[in-house]
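Multiple structures follow.
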Structure P
Amino acid sequence: MLTAVIDVRPEPLALTATLGPLVRGVVEGLVGNAMLICRQSTEDLESIADAAGCRIIIAESWPEGFARAATLAPGSGLLVLDTGLLLGPDFWPVLADILPALGARPAMSQPALGGGMGGLFDGLIEGVRTMGGRPSRNAALLLPPSRARDIALAKLDPYSVRFGAELVRLKASVTRVELR
């Protein structure tokens, strides 16, 4: 089972939007637990974590928190998410189909893009970024245990690592929740 690791921002509604679709992953037996990485805990965060059954890890930085989560996580890999990402209904079937074939390769969903000219520009930037095998914060990142441990030992941000051609692209929709 995967462990969801979420980089928490101080946006409770965006966090709940990210956690909601994880329920389907739990029901389908793909997600075993979730860890929320934050710089400091708040009453809202503790309430959300308690209601969702998540563990909170307080760390000075996201790479430090990720490293701690990666060393504590049991299971077959990490599903790394940024606060505000909403996994689409097609995400779990796509993941279930490809998970056995991934082996030790990392995978990334399609980056979340907005509409209009801004979305087109963002799409070009994301395309260049992911062409070099770098994951996007606007995508769900799946890391096998060995890769997650390597990133944890180096105390790197998993979104800054270049995976090159080894990075598998998942044809699953993920969108970013914009709360204003």
Structure Q
Amino acid sequence: MAQKKESKFYIAKTIKDARKKIETKIKTVNEKYVKKQLENGREFFSELKSDPIKRIDDLIDDSKDALNKTKDDRFKAWQKAAKTAKTDARKRFKKINIEGKKVYKGIENDAKLLVDDFIEISKKNIERIPMKKTIEKKIASTIESIPSKLNLPSKDEIDNLVSGIDGVNKKVDALNKQYANA
């Protein structure tokens, strides 16, 4: 039995989860609204075929009752809907904000993974380059030869010069003390 390998990328996981949620919602909507409405429609047409006058009279009576009830409940329903929409919108905006932060964090982590993988692969590829050490030695020797080509003193020459100047300074100081005491 083959195991499914989960992606280490946040975006792939998020899309997969969202797809599952959407499929579930679509199935629920189909069962709850579409299927029921189709069955009611079939029933209505079969009753209309069998006795059209009775069915139309029933519709008129049902419509009168529905209109009376709607007049009373219409204003209350609008108030309730407005209040519910307002609170739902606030909740959704908060949820969207939180989800947005999660997505940005996930993208950041994905980018870090990609950069780390890229660096690791690059290091391996650089080590496999033929003549890498030869190139490094040539570059190092070229850099080391620059001071002599520019007629700059080497470190050893500068150290010798500094020690010579220190010796001269000591002698000058000694002579100054002699003449100051004399």
Structure responsible for -31500, with helix-only ellipticity at 222 nm (-39500 (n - 2.57) for each DSSP H run of 4 or more, over all residues; to 500) calculated and labels P, Q on offer: Q
For which of the structures P, Q does the calculation of FRET efficiency 1/(1 + (r/R0)^6) of positions 49 and 153 (r between Cβ atoms, R0 = 41 Å, to 0.05) return 0.95? P
Among P, Q, which structure scores highest (criterion: FRET efficiency 1/(1 + (r/R0)^6) of positions 73 and 169 (r between Cβ atoms, R0 = 35 Å, to 0.05)): P
Structure responsible for 0.00, with FRET efficiency 1/(1 + (r/R0)^6) of positions 89 and 161 (r between Cβ atoms, R0 = 35 Å, to 0.05) calculated and labels P, Q on offer: Q
Percent of Cα pairs over 28 Å apart derived as 73 - corresponding label from P, Q: Q
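Here, each number is a calculation from the coordinates, and none is a lab measurement. Please read all numbers here as calculations on a predicted model, not as lab measurements. Cβ atoms are built from the backbone, for glycine too; each structure is taken alone.
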